[in-house]
Structures are given as C-alpha cells and as structure tokens.
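Take a look at the structures listed below.
Nothing in this text is a laboratory measurement; each read-out follows from the coordinates by a stated rule. Worth saying up front: this structure is predicted, and the values here are computed from it rather than measured. Cβ atoms are built from the backbone, for glycine too; each structure is taken alone.
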Structure I
Amino acid sequence: MFCKTNISIFAQILQEISRNDLNKIVIETGAERYAKGYSARDHLAAMMFGQLGKANSLREIEGGLASCCGKLNHLGLKGAPAKSTLAYANKTRPVAMFEKLFYCLLDKCSAMAGSTRRKFRFKNPLYSLDASVIDLSLSMFDWAKFRTTKGAVKIHMVLGHDGYLPTFLNITEGNIHEINVARMIDFEPGAIIAMDKGYTDYNLFAKWTQKKVYFVTRQKENARYSVVKDMDVPETSNILKDQLIELDGFYSIKNCPYLLRRIEVWNDEKNEIMVFLTNHTKLSPATIAAIYKERWQIEIFFKTIKQNLKIKTFIGTSKNAVLTQIWTAFIAILMLKYLKLKSSFNWSLSNLVTMLRFNLLVYRPLGEWLNNPYQPPPEPEHEQLKLAF
C-alpha cells in the first residue's frame with residue numbers, strides 16, 4: 001500500500017531529532033548568542049542537507065535548498081540561507097552544540113541497537129580504539145598543526161561493538177598523540193579494548209589493570225621482557241606460545257609492575273607470526289587473537305564515513321567550521337544507523353546513503369520508504385477528458 005504524505009523524506013529525518021532536546025542543548029551551549037537571526041535548527045538542517053546530499057561547497061548547499069521550490073516550509077526552514085550567513089554560523093556557533101547533540105542521539109541509537117554482538121561468548125563490553133588523520137593544507141588551515149609543511153586534524157574514536165556505534169569522539173589537531181587522548185577515556189571495569197600497538201603506554205596499561213579494564217594489542221618488536229611462565233598450547237593449533245611475562249627495564253617495570261600475557265599466533269592469511277599483548281589471563285589464546293582481528297571494525301567505520309559523508313574536504317577554513325562539519329557528519333552517520341535499525345529492508349550503510357541522496361525531497365512516508373524503497377508510486381487515475389466549447 002502506497003501512502004501519501006505532505007512532507008519530504010529529509011524533513012521526516014529531521015523530525016527524528018527532538019526539538020526539546022535540541023532547544024535544551026542550545027540553551028546549555030549558548031548557541032543562539034551571536035546567531036544574527038539564523039537559528040540553530042536551521043543551521044543543523046542546512047549542514048545535514050550538505051552531508052546527506054554530499055554538497056561540495058557553501059554555494060551548493062545554498063543552491064540546493066533554494067531550488068526546493070516551496071518545500072522549505074516542510075523542512076521547518078524559513079528560507080534557504082545565504083552563503084555568507086551559513087559561513088558566519090559555521091565560524092561562530094559553538095561546536096559544543098553539535099557535540100552534545102551527537103551524544104544525545106547516541107543514547108537514542110544505542111537504546112534501539114541493544115546488543116547485536118553475537119561473535120563472542122564472553123559478556124564483557126568490547127571496544128575498539130583508534131584514530132584517523134585527515135590531511136589539510138597548512139597554508140589554508142594554519143591552526144591545524146601536524147608536521148612542518150603539513151596540516152591535519154585527527155579524529156580519535158572508541159567504537160562499541162554492541163551495535164558498532166562510536167561511543168567516544170575527540171577531534172584534535174594532527175600533532176596531538178593518540179596516547180594523550182586515550183588517557184582521558186574512562187572505560188568501565190570489565191571492558192575489553194582492542195587497539196594497535198601505537199597505543200602502547202605502560203603507565204596506561206597499569207592504570208587499566210588496576211581498574212580491571214582489559215586490553216588486547218600487538219607487542220612492539222623492541223619490547224624488553226622476561227618470561228615468567230610458559231603455558232601449554234595445543235600442538236595442532238596455530239597458537240605457538242602462550243606466556244606470562246614481566247617487563248624488563250627500570251622505567252618499564254616501574255610504570256607497569258603487573259604480569260602481562262604474551263601470545264604468539266601463526267597467521268595463515270598474512271603468512272607471518274603475530275605477537276599479542278594483553279592483561280587478560282582467562283580467555284583462550286584463540287579468543288584473544290579473534291578480539292584483535294575484530295578491531296578492524298573501527299577501520300571499516302572510518303572508511304565508510306570518509307567514503308559516504310563530507311569529512312575529507314571542507315566548506316570553511318576556520319577551526320570552528322571544520323569541527324562543525326565533522327560533528328555533523330557523525331550526527332548524520334548516527335541518524336543513518338538509526339534508520340537502518342528501524343528498517344526491515346537489508347540495507348548496507350553505503351547503499352542507504354546513496355539512495356537517500358536521490359530521495360531526500362521525495363514525498364513519501366519515511367518508514368514505508370525504508371522498508372520498501374523500490375515500490376513504485378500508484379498509477380494515476382485515468383479520467384475522461386472533458387472538452388469545453
């Protein structure tokens with residue numbers, strides 16, 4: 001059954017963002033203080049339109065909204081913003097508004113996602129920790145310090161594997177090391193963190209061990225250690241060694257006096273030995289290796305958002321404008337995840353983004369479109385034409 005609606009799919013997506021929640025955040029962050037009549041909701045709608053429509057410039061957002069031909073009222077917008085108005089808002093409206101809205105929507109999305117992880121038997125919360133660098137021209141983005149001749153911003157993220165949603169985001173200049181941000185994150189006791197060896201920090205490992213937070217990472221090649229105990233491993237498996245070790249070196253053992261577990265695994269796909277380091281002593285070596293492999297989910301997430309939303313090229317050069325665009329990209333990805341969870345259709349995230357781009361201003365019930373996107377509209381009724389003489 002094909003139903004009718006008087007508002008577009010894009011307007012219905014915006015309706016999923018609670019006005020009450022947004023108004024509360026606007027008050028908390030002072031987001032209307034220097035607005036000059038351009039409301040926070042209009043600003044959010046324009047940036048979401050830019051993300052979902054994959055606009056390349058302020059002019060494309062302005063033109064795209066201006067060409068809606070009477071549909072702006074249905075979007076809750078007073079009118080299409082002038083390019084200068086949107087540029088000013090991106091430069092001056094507090095980024096904290098978009099950050100707080102992201103975490104507000106994360107709660108909504110997490111409640112719907114529930115626990116979708118079925119790969120492991122253990123009940124511990126599983127997270128991946130990683131960072132992704134977005135290169136910028138230092139001549140245009142002079143605040144984004146990275147290297148002598150290069151600029152960049154770095155997106156630090158924790159991905160929860162129950163629902164595969166980002167549970168922590170921090171956006172910094174490119175020269176901020178991942179470890180500095182990792183020290184800020186407060187994981188709950190029992191959590192397991194999968195990460196690459198770039199996060200090796202024995203002070204941090206000791207802190208997590210004290211809190212009963214577990215980590216799984218690759219051991220650095222130059223790590224100094226002594227074997228305390230060799231555990232038995234099955235002769236027919238690809239597990240080569242399972243050892244309890246203590247760190248060598250004055251500073252290493254001072255920073256992390258706890259016993260750690262070292263596991264050597266033969267990787268058939270890469271034809272190499274992989275050496276893992278963890279503070280979890282109960283899980284099997286095969287499970288530890290599988291946890292590290294699951295870390296690639298965060299790589300997939302970064303790849304998906306870079307391919308489908310606008311976080312590699314920017315419509316403003318100020319720090320505030322860049323951060324606003326990145327936060328709205330993550331707000332958009334949460335909304336897409338939320339729509340995917342609501343739908344009975346087997347969407348991939350990339351396919352959902354692409355199809356939405358072609359249907360943003362189509363007048364069709366959102367739920368109906370999500371569940372049956374290829375259903376054609378009803379045939380128009382054929383009426384006998386009347387001739388007037």
Structure II
Amino acid sequence: MENLKVIAFTHQHVQLKDLGNLVICNESLEERLLRVKNNFDIPEIFYIGTCNRVEFVFYGAHKLTADFIREFMHELNFCVPAERLDSYLGQVNTYEGMDALNHLFRMSCSLESLVVGEKEILAQVRKAYERCRASGFTGDFMRMMMTQLVKTAKEVYTHTKIARNPVSVVSLAYRKLKEFKLEENPRILIIGAGETNQHIAKYLQKHQFNNFVVFNRTLSKAQALASELKGRAFGLDELASYRGGFDIIITCTGATYPVITSDVYQSLLNGETNKKVILDLAVPNDTAASVLESNPVYYIQVADLQAVASKNLQDRYAELENANLIIRENITEFLPLLKQRRVEVAMRCVPEKVKEIKSMALNTVFANEVSCLDANSREVLEKVINYMEKKYISVPMIMAKDILIKNIESE
C-alpha cells in the first residue's frame with residue numbers, strides 16, 4: 001500500500017484560473033502519460049482532470065520529494081513558463097500509502113468536491129480510470145482499488161443523506177443564471193457537448209428553456225445533444241460564422257486556449273448591443289479576457305460558485321461523519337483482499353511447476369518403468385497422479401490464505 005501515490009492540485013489550494021494551466025487535453029494525454037511512465041519507471045498511473053481538480057495517481061516505489069515532483073511535472077511538458085510551473089508546486093497536495101487511499105475514496109464520494117454531495121465526481125473518476133486502463137497505463141492494483149472505490153461511493157450515496165436534495169455545479173450555475181433578468185425564451189448557445197454541458201442543457205430544458213444551438217468539435221456529438229434538446233447542431237469550426245444571435249452562451253470545452261476570442265464574440269453579436277450572459281464552466285476558461293474587458297457581459301465562472309458551495313457544505317456537514325465511517329469500513333475490508341490477491345499472484349507459478357514435475361516423472365525419471373505397465377495399470381497410475389496434481393495445486397493456495405487470514409485477525 002505504501003507504493004500508492006497522489007500528486008494533486010485542487011480548488012482548495014489553487015486558484016481555478018491557475019488550475020486550468022495544468023489540464024491535459026485528451027489528444028495529448030496518452031503521449032504525455034506514456035513519457036512519464038517510461039522515464040520514471042512507473043508501473044501504473046492514471047490522470048484525473050475536472051473543473052476543480054487535476055490529480056496524478058500512480059503506483060510505484062518513488063518518494064514524493066520536492067525534486068521528484070518538480071521533475072515529474074516538468075516532464076509532462078505543460079505550456080507554461082518553467083518559473084510559473086514551479087510556483088504552482090508550492091500549492092501541490094501529496095498523499096502516500098494509506099493517506100492516498102483515504103484521499104481517493106473521499107474524493108470519489110464527493111467529500112472533497114467543490115459541491116459536497118454531487119455525484120458527477122464518481123463518473124468523472126471512473127471515466128478517467130477507464131481511459132487510462134484502455135491505454136494500458138493501469139494494472140492489477142488499480143483495478144482492485146477502483147472496484148472497492150466504486151463500491152464505497154455507492155454505499156455513501158445510498159446510506160447517507162449527503163446527496164439528498166442534490167446540489168451540483170449544474171444546479172448552482174442555474175441559480176446564478178436566474179439572478180439575471182433573462183429574455184423570454186432566451187437564445188442559448190451551447191459550446192461543447194461534454195458531460196457538464198449535457199447536464200446543464202437538460203437541466204435548463206427541464207425548466208422550460210427550449211431555444212438551443214449546440215457547437216462541438218465532433219459534429220456527431222453536437223447532433224446527438226441537439227437532437228435531445230430539439231435544437232440545431234454545428235461543428236465548432238462554424239462558431240465564428242454563426243449569425244443567429246444569442247442571449248446566453250454556455251461553454252465548457254476541453255480546449256487549453258480561449259475558444260471565445262474577441263473576434264469570435266463580435267461575430268456572434270452580429271450587431272446586437274444588449275448585455276449578454278456567459279456561463280463559462282471550463283477550466284481553463286473558454287472566454288478570452290479581452291471579451292470581458294471590451295463588452296458588457298454578465299460573466300459566471302466556476303470560481304463564482306464557490307460561495308454558494310460553502311453554504312452547501314455547512315448544510316451537509318452532519319452527514320460527513322457517516323460518510324467517513326463507511327469509507328473507513330471499506331478501507332478495512334479492502335486491505336485483506338489486497339493481501340489475498342498478492343498471495344494469489346505470488347503463487348501463480350505453482351500449477352506450472354507441479355505440471356513440470358509430473359511430466360518429468362512420467363516421461364524421464366520413471367519412463368522405463370511406466371512403459372512396462374499394461375493399459376489398466378497405466379490408467380490407474382495416471383488417475384492417482386492427476387489427483388495428487390490437483391491437491392498439490394489447491395492445498396498450498398488454501399493454506400496460504402488461511403495463514404493470511406489468521407495473521408490479519410491477530411493484528
């Protein structure tokens with residue numbers, strides 16, 4: 001367990017505008033993780049990037065010294081000056097061993113989220129893990145940990161009130177939108193068709209908004225969301241030429257650069273001069289600073305939701321201890337499973353060794369004697385040897401597990 005490590009940058013210690021500089025886009029994720037995996041000889045690794053956290057989870061014998069973390073982060077080749085990246089390292093959280101396991105379980109149960117009780121984080125963690133698993137970056141330890149982590153999160157959401165009357169980033173964003181005097185049936189541009197925008201668009205639709213236009217880099221995803229919203233769909237490359245007007249922009253892409261530049265925004269205005277609303281849930285922000293400096297805009301970003309989220313934490317504080325209890329119980333349950341699995345892996349060679357001994361006995365050591373046996377005698381001999389082979393394979397496994405269980409019970 002001591003080999004489990006986490007390098008984390010979160011909303012608790014890093015300004016969200018700075019956090020955006022540490023996000024890795026999907027297109028370059030595999031290449032960059034492969035580089036650090038190979039260069040630092042890391043057996044298993046995966047990356048989690050959400051609107052309020054960037055975390056690197058890995059399994060290896062490395063010590064999380066300041067020098068190691070600096071080399072690790074620089075190897076990922078972020079598009080920021082070296083001195084700025086070094087300044088972020090002063091805001092890093094690191095976890096090792098049991099602390100790392102406890103952190104990952106708490107995070108996946110939303111106890112460390114901007115909005116405690118929101119369920120999106122579990123889906124985000126699972127998706128992040130699956131992407132890295134499919135690329136071959138994770139192995140047996142991460143598989144077992146994720147199985148227990150998902151089980152734990154489901155128990156927390158089921159057996160505590162932490163997710164009752166759920167408040168999510170999406171619902172908080174809707175509350176902020178309602179603070180402004182919106183047009184009747186406002187024209188809404190959805191930029192990005194990922195999970196966050198899917199959730200908020202459907203949330204708005206549920207509250208009787210129905211005038212949507214969806215833009216996305218992959219047109220088919222824009223079309224799928226637009227179909228559900230009964231709206232129109234365009235590729236992201238058509239954004240600058242869109243002339244249909246808008247009242248609200250909701251944007252959340254995975255871009256590492258501003259999607260809504262001054263030129264794009266002026267084109268979208270198409271001569272309109274009234275004050276617009278931009279809900280920017282991307283990290284880093286999709287909206288260029290120059291847009292806000294030069295235009296009358298009601299601008300909402302993730303950082304603006306933190307004050308509302310703080311009250312949400314106070315309301316749910318009483319449930320935190322119940323959730324922590326479930327987490328502790330699941331960690332206690334997980335440790336023997338992990339030890340048992342290590343025994344199984346260590347003894348994988350036993351069946352092959354027994355088969356080798358059997359083959360050597362029949363075909364080499366006692367080959368002459370066996371060749372003299374009649375058919376019935378040989379059949380009986382083979383039955384005896386096959387029986388002993390099965391017992392020699394299973395008995396050591398059972399004995400090792402029994403010893404392990406007794407040791408755990410005596411601890």
Problem set entry | Origin of the value -0.36, -1.02, -1.15, where log10 I(q)/I(0) by the Debye sum over Cα atoms at q = 0.06, 0.12, 0.13 Å⁻¹ was derived from one of I, II | II
Exercise. I, II: which one has mean count of other Cβ atoms within 10 Å over residues 249-256, as calculated, at 13.6?
Worked result: I
Exercise. Who wins on distance in nm of label points 7 Å out along Cα→Cβ at positions 41 and 345 among I, II, i.e. which is largest?
Worked result: I
Exercise. If P(r) over Cα pairs in 10 Å bins from 0, in percent, for residues 89-144 alone is computed to be 21, 44, 34, 2, which of I, II is the source?
Worked result: II
Exercise. Comparing distance in nm of label points 7 Å out along Cα→Cβ at positions 241 and 337 across I, II, which is largest?
Worked result: II
For this session: Compute relative contact order in percent (Cα under 8 Å, 6 or more apart) for each of I, II and report the one that scores greatest.
Result: I
Seminar exercise, completed: Computing helix-only ellipticity at 222 nm (-39500 (n - 2.57) for each DSSP H run of 4 or more, over all residues; to 500) for each of I, II, the value -17500 comes from structure II
